[in-house]
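Pasting the structures here.
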Structure I
Amino acid sequence: MRKRWVFGVTGAVAIAGVGIGAVTANTGGLDTWMSGMNHNRIIQVQNEGGVQPDSGKVGIAFFSNSAFQVTSPKGIRIMVDPWRNDPSGAWGLWYRMEFPKAEVDIGMSTHAHFDHDALGRLEANMLLDRMAGTFQLGDVTITGIADKHQCVAPGIVAWTDAVKQFEGRDNVCPPTNARHFDNNIYLIETGGMRLLMWGDNRPEPPQEVWDRIGSVDVVFVPVDGSRHILDYEQADSVVAKTGAKIAIPHHYLVPETTFVTSTLIPATEWAQTHEHTMLDTASIEISKADLEGKSGHVYYFGSNNMATDMANDG
């Protein structure tokens with residue numbers, strides 16, 4: 001008797017993303033196939049080098065937690081580290097809302113933690129998940145450098161002890177770490193500037209990582225009042241070693257999007273220990289001229305963030 005294979009799909013499929021909500025596929029995969037969008041912008045970039053005339057400025061928009069959208073002078077939009085609540089439930093409820101369905105050209109994640117890997121929430125033309133190597137499109141070049149996540153909590157909450165309990169072993173650090181403790185640093189070159197996305201990387205990577213990074217203009221560093229990923233001294237060391245003119249903190253508490261159950265605290269104190277600018281908006285533009293005379297100058301978004309702005313706009 002021939003075996004019958006039963007697939008767990010019911011309902012009817014419609015074209016161009018209409019009526020697909022009737023389908024149950026029992027899958028945890030991306031739902032990109034449901035999108036009614038297309039990548040015509042990417043074809044335009046291939047043909048013309050961008051989607052707008054060169055503005056000479058790089059846009060940086062904060063989407064809370066560690067999520068930033070970088071927009072190149074020719075209009076290429078890159079989103080790094082969108083967030084979501086932990087699907088396992090082990091870490092509790094962090095976020096008050098879903099990450100906005102932002103339309104971007106490139107979606108990227110530095111590592112496989114829920115507060116950095118919600119690539120499925122993006123309306124992205126392409127995804128570069130935990131990328132190493134070099135990628136080039138239009139006026140953007142991205143270099144991914146493979147290294148490791150911070151594995152020893154330096155702050156007031158010993159969250160890495162919880163990781164040991166979850167994994168059932170005492171040594172969760174490299175070189176025998178699990179996948180979720182891998183981290184990829186991203187160097188984004190555009191507009192004549194070098195922007196470094198640190199992710200949740202360990203504070204003292206091997207020298208070959210520093211050699212690949214070289215000097216940078218803007219560094220995005222994970223630091224908050226709880227010292228969740230990096231403590232103040234570690235964050236200062238990263239900024240100094242990269243030679244960054246501007247440092248932008250992330251991975252801190254934004255009460256408008258994030259519950260205190262995250263155990264995060266704002267990064268105000270760290271920002272105020274440096275030359276700093278307290279920003280009053282969720283997005284800025286910088287040019288090479290803005291770097292002049294700066295060394296480790298902190299740009300702090302505070303609670304200003306695009307996720308809240310987009311939610312308020314409906």
Structure II
Amino acid sequence: MPCQRIVDILRSATCPQNCDLTPMKIPEGKAVMECRDLHFHYHDGKEAVAGVSFSIAPGEAVALCGPNGSGKTTLLKLLTGLLSPDEGEVRLGGRVLDDAGAKEAFRIVGMLFQDSQDQLFCNYVAEDVAYGLKQLGVPQAEIRDRVDLALHLCEAEHLAHRPIHHLSGGEMKRVALAGLIAMRSPVLVLDEPTSGLDPAASTHLIELIQHLNHTHGSAFLIVTHEMDRVPLLARRVLVMEGGRLLADGDTRSILTDVPLLEQARLQPPAITKFYFEKALRDGKKADWLPLSVEEALSHDAASPRLLEAEVSRAV
């Protein structure tokens with residue numbers, strides 16, 4: 001595989017290396033992931049997930065947001081077969097995820113745990129990234145290619161022969177993600193993927209997610225508390241509160257609905273909140289709210305020109 005700067009690969013509209021990362025095809029017309037009226041109780045009787053229903057289409061990127069204790073991580077475990085629902089059902093690629101199907105779930109969905117140490121169990125990095133492929137019976141030559149590419153994209157190729165227990169927390173997260181990428185699962189479920197990463201590593205991870213989603217068609221369900229990053233990661237947002245799905249909508253409509261977010265004990269992106277609070281203090285209605293600093297700057301720069309054009313038309 002020719003060596004190329006990762007940033008050039010991730011920021012290109014098309015994959016300059018023609019990376020073979022296209023996920024397994026889902027039957028036509030089927031959701032890559034779907035849950036119907038999911039309920040789950042813990043042993044103490046607490047209902048952690050209460051009647052949750054939604055679906056994710058192939059190639060769709062969705063953010064799942066909610067305060068601590070809202071049921072997000074429990075929901076992820078139900079969606080990936082780590083827990084079984086008390087009521088309702090999960091479908092992956094159109095197939096019901098039951099006790100028998102749970103053994104095949106890893107072909108459809110890959111999950112990145114919040115603490116990646118929980119999912120790394122081989123002695124060395126390359127061995128761990130290759131583990132799932134070996135279970136699928138992938139030829140050895142193809143395994144090497146997939147492992148090399150996945151480590152390269154995660155900027156972890158220099159770690160290939162390092163013992164797992166010698167990795168830092170951020171390195172473990174990159175290695176765990178490389179294992180998911182190598183599997184080419186149609187949907188990746190990421191639990192707080194930027195948690196514990198420094199700003200540069202977080203930026204790289206976001207660009208990698210964008211590359212896999214926009215260029216290769218991987219679907220994502222991403223749990224995050226970092227609301228400023230949600231517009232970079234997803235076009236759709238699910239909001240959970242008290243085990244229930246409080247809202248499901250496009251990213252802009254959810255993140256600019258400040259009363260809704262406050263009801264869910266969430267904050268909008270910092271720049272969104274600034275413009276919302278400024279409008280309130282000025283006694284105006286917040287007709288438009290930016291989701292990023294770049295949006296705010298572009299809008300503010302355009303506003304005087306728009307006003308001048310309106311005045312000219314009126315004259």
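Nothing in this text is a laboratory measurement; each read-out follows from the coordinates by a stated rule. Keep in mind that what you see is a predicted model, and the values were worked out from it rather than measured. Cβ atoms are built from the backbone, for glycine too; each structure is taken alone.
Ranked on relative contact order in percent (Cα under 8 Å, 6 or more apart), which label among I, II comes first with the largest value?
Between I, II, the highest calculated value is found for II.
Matching task: 2.1 is the computed value of distance in nm of label points 7 Å out along Cα→Cβ at positions 197 and 261. Pick the structure from I, II.
Going through each structure in turn, the value belongs to II.
A value of -11000 was derived for helix-only ellipticity at 222 nm (-39500 (n - 2.57) for each DSSP H run of 4 or more, over all residues; to 500); which structure in I, II was it taken from?
It must be structure II, since only it matches.
Going by percent of Cα pairs over 29 Å apart, which of structures I, II comes out largest?
Of structures I, II, the maximum of percent of Cα pairs over 29 Å apart occurs in II.
If FRET efficiency 1/(1 + (r/R0)^6) of positions 85 and 189 (r between Cβ atoms, R0 = 35 Å, to 0.05) is computed to be 1.00, which of I, II is the source?
II
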